[in-house]
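Please go over the structures that come below.
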Structure 1
Amino acid sequence: MQLEEKLKHIPAKPGVYLYRDSAGKILYVGKAVSLKNRVRSYFQPGAQLPPKTRVLVDKVADLDYIVTDSEVEALILEQNLIKEHRPRYNVLLKDDKSYPYLKVTLGDDYPRVMITRRHVKDGSRYFGPYTRVGAVNETLRLLKKLFPFRSCRKKEPEKRERPCLNYHIQRCLGPCCGLVDREKYRAMIREVCLFLEGRQEDLVRQLTARMEEAAERLDFEQAARLRDQIRAVGEVIEKQKIISGGFEDQDVAALAETFDEACVMLFLIRGGKLIGSEHFMLEGTEGLSRSEIITAFVKQYYNDAGFIPGEILLSEDIGEEKPVIEAWLSDMRGAKVVLKTPRRGEKKKLVEMAARNALLALEQARLEKGVERDEIAGALADLARGLGLEQPPRRLECYDVSNTQGAESVASMVVFEEGKPARDQYRRFKIRTVEGPDDFASLQEVLRRRFTRALEERELMKTGQLSSREARFHLLPDLVIIDGGKGQLSAARQVMRELGFDRIPTFGLAKEEEQLFAEGRPDPIILPAGSRALHLLQRLRDEAHRFALSYHRKLRGKAGLKSLLEEVEGIGEVRRRELLKAFGSLAEIEKASLEELAAVKGMNKKAARAVYDFFHRT
């Protein structure tokens, strides 16, 4: 059905609409109380549309819509679709997929506390999102000092004969050895959640009551531990700024903007105290009112927020959507949530303070962005000069091969565009035709598959059988980097000549001396140590290595990680058993230091070195 025909049949019901371009890519996702009225308003002759919206409408070739039972359901669906598709013409939290959370796995009998970047509905509690990874790591370190929750990675603790070192230094209650029952452990986890909610005073009252009970039982060792814990929590409380004497839980969101970018500063107030702040950059805001921008932020942020307070103070009035957003937030919280835009008094001053901080954060981000842009442009120009290229390369591709003594051989293709990682274009390959540890043949297989696919896709795109949205290899690099020396380079160039891509500049980057090798040049190219160009290539190479290694480890895991220790020379059945008993899992063995490995019963320095090198070799 053509777009004009679809417009005639849109129902006057609440729902979500999706605009698509001629290639089928989603351009915009919106919601409406009446789909019919809202969607048709875009296409009325003489409609007064903002410039950005006019550009959008000109590109719309098709639309889909989904009818819902209520506007609240439409709002939820709208936010989920925006998060999934990240349409170009919606206001978007910048890089929101990478924001870290603290996750408390309440679905486990003995919950863990960990950092994650995926927010899924699995029965866990999520706190965040945080915009600074350092702040999340610092919070997790503090939690580990305050609360003895387990740090092992299994969903449930593995049964052990003896507790690990964390138990002996009072950093774990020892559920793996049955030293704590489920209810006592989960009571401690509830205290962790109280702390993360910012309810430190409630936590102190609970800890004080437990300390007094321990003292009455003459369990002075436990009472002393609780006393130290209370003191540590008290130090955190002292650092927090008192904002309100009313002991409210509030969030304060204030906006600062420029033509094409905006920043929202979020103050987190719990029990009347400012416990933290985060700032969020938004893109796609050009031509929108401040009210529209803050509304988009509220919907996207609270769609995944770990905690929703009863009152949210905003620098802008969000207008007609306020009732439906309040209803949505109240439903998620399980209690009433009110959105306010204060006009006077202390709350107004609080919003103004957040707004000043938002402006400072925006100015700093724009300054850093400008510096970064200049640095990248300079690095690409230096690279072109150093390698003798006609112009700075826009698209760089790097290839790396990873295997364990020829087993589970894999390779990676990593892409940088304009000097930055284009992670959606990374590709990984499982080697199909090569037996044993033959990096040259593996590299040739990968390049043959990559460039053959490029030829096929380009031909299909010419005939209209494949759209650019569906193609995965049609874009060609301006520069290819091979992780390796002359041998790897020669193998790669042979394949590129066979397929007609030898015109693409290609270099081998050797790890040890950081030398670049070019076909037909006997001497290596040496970029100045510490130069911007060399640093860019090192980042590209290291990213390719990381991506290949992560895929290799994933396949290793599927093949049975336990058998890996059998491949380590000098590690027999007795040592394997002792290593697993000491560390609990291969993941922990992999993280162990040489000294920790050597300290295991039956191990020595030589055996420890063999295990360490096995897990850390490139």
Structure 2
Amino acid sequence: MLDRRTLLAALAAASAAAAARPARAMLADPAASEGGRLNALYEHLFDMLVETNPEFATSLGLDKGPGAAAKSRLTDRSPAGIERGHDLYRVGLEGLKKIDASKLSGMDLVNYETFRGPWEHFVKAYDRFTYGLHSWPEPHPVTQLGGTYQSIPDFLVNQHSIADAADAEAYLSRCEDFAVQLDNETGRMKTDHAAGVIPPDFIIDRTLGLYEKVMAPAADANRLTTNLNTRTEAKGIAGDWARRCAGLVEGNIYPAMRRQAAELARIRPKATHDAGVWRLPKGDEYYAYALNFATTTEMSAEEIHQLGLERMADLSARADAIFREQGMTGGTVAERMLALGADKRFIYPNTDAGKAKLIAKLNEQIEEMQRRLPEMFGRLPKAKVEIRRVPAEIEDGATGGYYQIPALDGSRPGAYYINLRDTAENPSWTLPTLTYHEATPGHHHQIALAQEATGIPRLRRLPTYSVYSEGWGLYAEQLADEMGVYDGDPFGRLGYLRSYMFRAARLVVDTGLHHYRWSREKAIAYYNETLGTPEPSNVTEIERYCVWPGQATSYMVGQTRWVATRERARAALGDRFDIRAFHDTALAAGAMPIDVLGSMIDRWVAAQKA
């Protein structure tokens, strides 16, 4: 999975030359070319984004010098603040409407198409729905999956830099603003609840349980306090930082969190057990928008559901054949997958030595893949990638892993951090596929190439369009198989197939929950019966889909479109088709809607024929 915050930081170096005034001047210049005016529009919008989102500015490293004021603020979560965020797309769409697309070609046309259609959908949604449009279509601002109570502490600990006393003061200012934004968010919750936009009862229960954990430490032991204390001491910055931060935690932040939790507890008796967004006002329309947002296609819920069922049937049959070749014939495919996951032959010792051995093996796999990459790519990223362990002191509360972008100056390679709190969670037969998805030829390969690309507007380098990036990550797993990495490794191929089964099952349960009105329990049972993953993991996944409708469909929909685009080009070019040139062309322009990728490749095919 991509850590979007780290991806945003990739833009820092390119953003240093931001110039809003020249961009606006070119927009108004009648003599400017259409491509020049388009790029000027995107530069202007990028500057708007930085100005209205101080957290984004920090992620980019733009909160220093002239942008230092941003470092003391957080993004406004009030209704007015969200409207200002929406205005970026309204301004952008109005600007695009003034561009004559018939005069665009090459990369200018790709740049235009990348945002023109999606922004039209975004702006229409702002007029149709009164809830759940802060960023992704997430109907509730606070859940077990997200909310300011989770995101801001993580942001301050991992993104807010502290080099001097001014930075420490800015940290405290943001802690004070944290309480304000919690209350802004609580106000939105109350408005939503009054309108009937209420989370399911099981979501409220799990979220309230998380609040108890977040507020359990005393103020002086809260991670905001300990983080500030540790970092100022390390830098030798004199001041009573810990006491002041603890005072804000105790006097401002915890009370705001309690008010937020109290609102969830207050509405709990009115919550139902219904899991899908169909229960909400205009729920069916909202889900259709969520699917369009996630997939950038016009695929219906029925089409996506059927695709999931068909892929699951095919993948299960392929897995069954491999199991039978290995003499494993008893039980369903899911039961055999579950048994294989517990097989001691494939579990590294849950010791520091065992974990080091696991990491070393994954890095060996990367080195071997690096030797194979020229088979599939003409252009390789300059930045290298490593796999590392999530630091032991944070692994209990961390995600399963995250990707860190390489430094633009080459001083630091890209890295995929894997959580090894318990090696039993990562049987060895599942690990190669994870490497190929997250590192190379997956996310690192795609992201590093975009990061190193020239001629793409800054706005085009943003980590937009999950269907492109996650679709590529899943497609990269297939590439690894096509390159022969699983030859002679039937269990490794089973790991690859289970990864695909997991993404196919997502199509079934996401549409099942939100379109076909499945219960939470029916969705969990489907995972239990088809995937062979532990039930606690399945429960967590299903509850994720309940509060993030549509997002989980982007992976497999994206992968199928990547493959279809490739095969259409292969059929059109015949012997002239060059897989390396296809990949280089497809990755050269950054993330885009998946249909724009198709049209770009169609133009490339026509040029090859000519």
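Just so you know, all these numbers are worked out from the coordinates, no wet-lab data involved. As the structure is a computational prediction, the values presented were derived from the model and not from experiment. Cβ atoms are built from the backbone, for glycine too; each structure is taken alone.
To which of 1, 2 does the computed value 17 (relative contact order in percent (Cα under 8 Å, 6 or more apart)) belong?
That value comes from structure 2.
The value 14.8 for mean count of other Cβ atoms within 10 Å over residues 220-227 was derived from one model only; which of 1, 2 is it?
Values: 1: 14.8; 2: 18.4.
For mean count of other Cβ atoms within 10 Å over residues 220-227, the value 14.8 is produced by structure 1.
Give the label, chosen from 1, 2, of the structure having the highest value of Cα Rg over 2.2 N^0.38 Å, for residues 164-475 alone.
Greatest value across 1, 2: structure 1.
Quick check: 28.8, 85 is what I get for Rg and Dmax of the Cα atoms in Å, calculated from one of 1, 2. Which structure matches?
Only structure 1 yields this read-out.
Work out the source of -14500 here, i.e. which of 1, 2 gives that when helix-only ellipticity at 222 nm (-39500 (n - 2.57) for each DSSP H run of 4 or more, over all residues; to 500) is computed.
So the calculation was done on 1.
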